[in-house]
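No lab work stands behind these numbers, since they all come straight from the coordinates. Computed from a prediction, not measured in an experiment: that's the story for all the values here. Cβ atoms are built from the backbone, for glycine too; each structure is taken alone.
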Structure 1
Amino acid sequence: MTTSFLWLIPFFPLVGFVINGLLSMASGRGRRGPATGFVATIACLAPALSFVLAWMCWSRLGNVLPNVQGQEGYRGQALPLAQTLWAWIEGGGFSLSLGLQVDRLTCLMLLFVTGIGTLIHIYSIGYMHADRGFARFMAYLNLFMVSMIVLVMGDSLPAAFLGWEGVGLCSYLLIGFWWKDHANNDAARKAFIMNRIGDLGFVLGAFALYVAMRGIADDIAAQVAAMPTAEVTAGTNPKLRELAATLGGNVSLSFSAIATFFAFETLPLMHTAIAGQAGWLGAATLLIFLGCTGKSAQLPLLTWLPDAMAGPTPVSALIHAATMVTAGIYLVARLAPVFALTPDTMQVILWIGCATALFGAIAGIVQNDIKKVLAYSTVSQLGFMFMAVGVGAFDVALFHVFTHAFFKATLFLGAGSVIHALHHEQDIRRMGGLAKAMPWTHGMMLFAFAAIIGFPATSGFFSKDLILERLHHDHSASAQWVFAIAVLTAAITAFYMTRMMCLVFWSPSRLSAEQRSHVHEAPFSMTLPVVVLG
């Protein structure tokens, strides 16, 4: 279904980036001036308009959860909204257009990326308004929104890769925003380099997938060519001949072509051809998963994420909790029909997710920096999502992506309010007694805390419980071991998150006399987003 307004969804944040970037340059490398209110208005309005358009797309597609391809019982999706922007690559019989598409999976991602993104932009007004680089900061946030939107709306792997690289660049710029601090620069470089390692896997995996698809199309064509002339004349095996005609002219890295190649209904006809390309398919999925380990902070490419907490807290909430780090889950879900055909890769994903979840939980126990506690909990929760992917529960993984985005953004923004009230104190051992001084922040963080530990009736309870259920019902020996480790990890999560809440809010105050005299609830622009998310 062709739709002409899709280009506006990334365009609005792009306009915000250009305007705020020019204002930042004109004011002398981010010196704060009289345009601060204008900067804030433009920066917040841009993702808000994108959010409205995302809702329009959602209403056109139907208000239902994504139906991920490749799962048992899959019977197809509604036609996606699509818009071709321009012909990108042409030559040698190969062509690729740059376009945008919105299906139910895209819509799910778009809604929380733009919705939570808008709230974090509003939060940033209160948190960063006194910074001399305010306009530059808001410009970077807008640029990140553009990149993330392109990542989830791109209609092909190359188009998604543009957004993939864009969010990596924005992560580097925002982590190193306070560039005069060497620790921030080191953290930004570390994030950039480690993500480039993963990005190499993405590129090589895309090439391997194209080779596999080309091989499958050639094998099907060879099977049709080898059919006896009498069968061709009689019109027998029409489905195979139709499939050969369809695949032969549809070899590209567009998501529609990939869906056609690996559609659930045609897999029985392609069994021999797919078996012949098993090596290339396995290499493709492993390499693409390597890219996902970089973006989604999985072993062995996870150490950049805790160090990224050196950046401003709104950055931690937007990029390193709610949106960018879930890009790896999104990509695997988008390519679910391919991953479902490579059981060895699925086992690798299962165990990497399990090891990462356990490592993140254990590391969270010994952290005293409030943001690093939340960073390691993010690593651990991403591991849970990949465990779900490893047993083929792509829908459950996406459900946890959605719930996690809300409660983790609430926790990070609440932590930012605490840090703001205590004049940049981040050591939880030096806090305590803040429940009375900051009732709104405490209340919203309490809801988010209940969700992340899986307290009954909370969103985190339902999504995490579904992951454990799918692991338990998978009868493979490896899944049963992973289930036991996942239960242990969930218990550890409850322990270190309770420790954090006790030290920050419920224990006796350990604040200095000076801190007690000025501790206060965050301003309205910071409290409102936390309340809405909570």
Structure 2
Amino acid sequence: MEHQPSLIPLGSLWLSALVALLPLVVVFFLLGVLRMKAHWAGLIGVLASLGVAVFVFQMPTPMALMAALEGGTFGLFPITWIVLCAIFLFELTVASGHHDDLMKAFNVISPDPRVLGVFIAFGFCALLESLAGFGAPVAICGVMLVAVGFKPWKAALTVLVGNTFAVPYGAMATPLLTGANLTNMPAEQLSFIVSRQTGLMAWVVPLVLLVIMDGFKGLKEVWPLALAVGLGYSAAVMGAAAVFSPGLVNMVAALVSLAVGVLVVRIWKPDGASAAAVRLTGKEAPHEPEKVSGAKTLAALYPYALIVVVFVVTQLVAPIKTALASTDIKVLWPFLWQDNYRNMVFNSLGRTVPSTVYNFQWLSSPGTLLFLTAIVIGLSFRMSPVAIGKVFATQVYKLRWTFLTIASVLALAYVMNLSGQTETIGNWIAGAGIVFPFLSPVLGWLGTAVTGSGTSTTALFSNLQYTAGSQIGVNPALMVATNTVGGAVGKMISPQTLAIATGGVDMVGEESVLLRKSLPWAVGLLVVLCLLAGLQALPVLGWMIPSLG
């Protein structure tokens, strides 16, 4: 029993692609129009993907079902495990009483919630994305903004948009490195091109965050800080990409943006801080922030500093990273592999599909590292094991529907990928000819909307982008980079990411609300990226992009 899909199962590429899009259309229609609960929309989407896989793409039913099971398993571990442990860690700081001290320390930096929103959702979120990725930054920073006083939906939306351009460099640049490996390109060159897109667009994100948080009044009052933070990040990411390895680029840019922000608020105070605090949090900002002792400030910052240290050590210290990876357990998924260890799933070109091997990262997963870090933090805060266990159990119960949502979305993604539906969609868009550079980001955007993963999107479409660029005479490295950045922009509307964000801010089941609020920003940024990529493929901005060689 094998499966090698045809790109045109219905005899027409455009018709086959439209049918392949049906599961995704079903999910977004149920979420955005009918406002159905995300877990129900996800489960119905899985059924739609199975129907298209079996009856249109002729995937054997047992293989389609096992593809869905593998995707659902991957959704539960490591994805939901990461989300659960990130929120568990944060809730331990709340239960221990140290989170209140952190908020007081933030008020010393600035009592203006808009300033804190920029720092947390843009700078700190980018730093965590560099180290952890996989949804952990969205979950952690979302709950931090709720603690500042933001409404849950506003906190979630602010973090989703603020995290956008850090995604290509997430988890030590895993999406970017995946694209480089699959296309045999130098990773440093691909990183350089990615930075010429993220750098040109990211500077505006802090300004957008002000509009999300406080409308145009917030933009009018706080734009100098947001502009400084955005330009600091953009300049740093472009400079770092020319000097450092890809895994360090976003970390450097995040730290520079935070340093610039702190410097600005030391010499300049935005107008309307008290009024903004009342509008956004319901509490007036203190005229004289309450002083917090150095010991309490260190204790409040300690959990987040420890997170950074743990991920720096486990990602950058090669022997430790290798030792952790050696504990991974590779599972050849039943029905997708034969007993003689032969992969039975192929793409349309006859090449085996690597995602049929499930990697059980019981120790090296960011979720496990967060869990162990949380236990250390809880014990160091003198919480009893029983109290720590109660906090964990509470979060498991609160996030139960989020778990089902993420599992169903990943099941849908795996069925679409392994059956050939995603490949057909990609080839349809790639057939646009000389217009393709303007549409190239759409592939990445749709890919991440389906999978919720920038890494999965680069794995799906990097070779397709490379080949399409070569065929029409455009620098193929530009197309691969554009696919990576397009995937980052699409992540904010992925049902998986929406479930992570809503789970973090205690909005479980309200993913449709967040989708309607995030979609305009995702589409707007996509349009800008399409124009930028198209112009970079032409002499107009082509001078920015180095040629392969």
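Structures 1, 2 were shown, and distance in nm of label points 7 Å out along Cα→Cβ at positions 469 and 517 at 5.6 was computed from 1.
From which structure (1, 2) was relative contact order in percent (Cα under 8 Å, 6 or more apart) calculated, if the value obtained is 26? Matching structure: 2. Can you tell which of 1, 2 yields 119 when volume of the Cα convex hull per residue in Å³, for residues 133-292 alone is derived from it? The correct label is 2. If you line up 1, 2 by FRET efficiency 1/(1 + (r/R0)^6) of positions 189 and 381 (r between Cβ atoms, R0 = 30 Å, to 0.05), the top spot, with the largest value, goes to 1. With Rg/Rh (Cα atoms, Kirkwood Rh) derived from the coordinates and found to be 0.96, which of 1, 2 does the value describe? The read-out comes from structure 2. Among the shown structures 1, 2, from which was the value 3.8 of distance in nm of label points 7 Å out along Cα→Cβ at positions 5 and 269 calculated? That value comes from structure 1.
Source structure of the calculated read-out (distance in nm of label points 7 Å out along Cα→Cβ at positions 61 and 149, 5.9) within 1, 2: 2. To test your reading of the models, identify which of 1, 2 gives 3.3 for distance in nm of label points 7 Å out along Cα→Cβ at positions 101 and 413 when calculated. Computed on structure 1.
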